[in-house]
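Input: structures, listed below.
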Structure P
Amino acid sequence: MFDFGFWELALVLIISLIVLGPERLPIFASQLGSWLKKIKDFANNVKTNIENESRMSDLKKIIDEQKEELSEIKNTIDSDEK
C-alpha cells in the first residue's frame, strides 16, 4: 500500500518520539493502529458491498433475459394454438 523504506520509517519514529515524548508515544501508536484497522474494515466493507451490488445487477439482467425468452416462447405457443 505505502512504499516506505527502513530510513523513512526510522525518521518518522524519531520525529514522533521527539514530538510526543516517550510517555505518549505508545498510547498514540495504539490509537493509530485502531484507527487504521477501522479504516481498513470500512474500506473492505465498501468493497464487499460494491461487489454484491454488481453481482445483483448481473443476476437481474440474467433474470430479465430469461423472462423475455419465456415470453417469446409463450407467444410462439399461443400463436401455434390459434
Structure Q
Amino acid sequence: MTFYVYLIVAEINRKYVSYVGYTNNLKKRLKLHNSSKGARFTRGKKWKMIYFKNYKSKKIAMSEEYKLKKNYKLRKKIKQGIEI
C-alpha cells in the first residue's frame, strides 16, 4: 500500500498557514479537511494541496511527516516555490 506525506495551505487574514499530514488516500483526506471533518486545526478553512510525496510504508511516511512538520524553513521554501 502507498502512503503519502502532504502539505496543504490556507489563506487567513492575508497570510498563509500550512498543515502537514500523512494518508493513504489524498483526495479523500483533502475533502475531509475542506468539509471540517479533518484535524481540528484545519476546520473552517479552505485548503489547497501544494505538495505531496509517496512512500512504500506507513512507518517511513510517518517518519517523513514528522521531519517536515518540524522543518519550518523547508515548509516556507515549498510555499514560496509554488504559486498558490
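Miscellaneous remarks
- Given 0.15 for FRET efficiency 1/(1 + (r/R0)^6) of positions 15 and 47 (r between Cβ atoms, R0 = 25 Å, to 0.05), calculated: source structure among P, Q: P
- For -1.39 (log10 I(q)/I(0) by the Debye sum over Cα atoms at q = 0.26 Å⁻¹, calculated) the corresponding structure among P, Q: Q
- Answer label among P, Q for the case where helix-only ellipticity at 222 nm (-39500 (n - 2.57) for each DSSP H run of 4 or more, over all residues; to 500), calculated from the coordinates, equals -11500: Q
- Label whose coordinates, when distance in nm of label points 7 Å out along Cα→Cβ at positions 7 and 55 is calculated, return 4.7 (choices P, Q): P
- Taking mean count of other Cβ atoms within 10 Å over residues 23-30 as the criterion, the top structure among P, Q is Q, with the largest value.
Rule-based calculations on the coordinates, nothing more; no lab input. Quantities reported herein were computed from a predicted structural model and do not represent experimental measurements. Cβ atoms are built from the backbone, for glycine too; each structure is taken alone.
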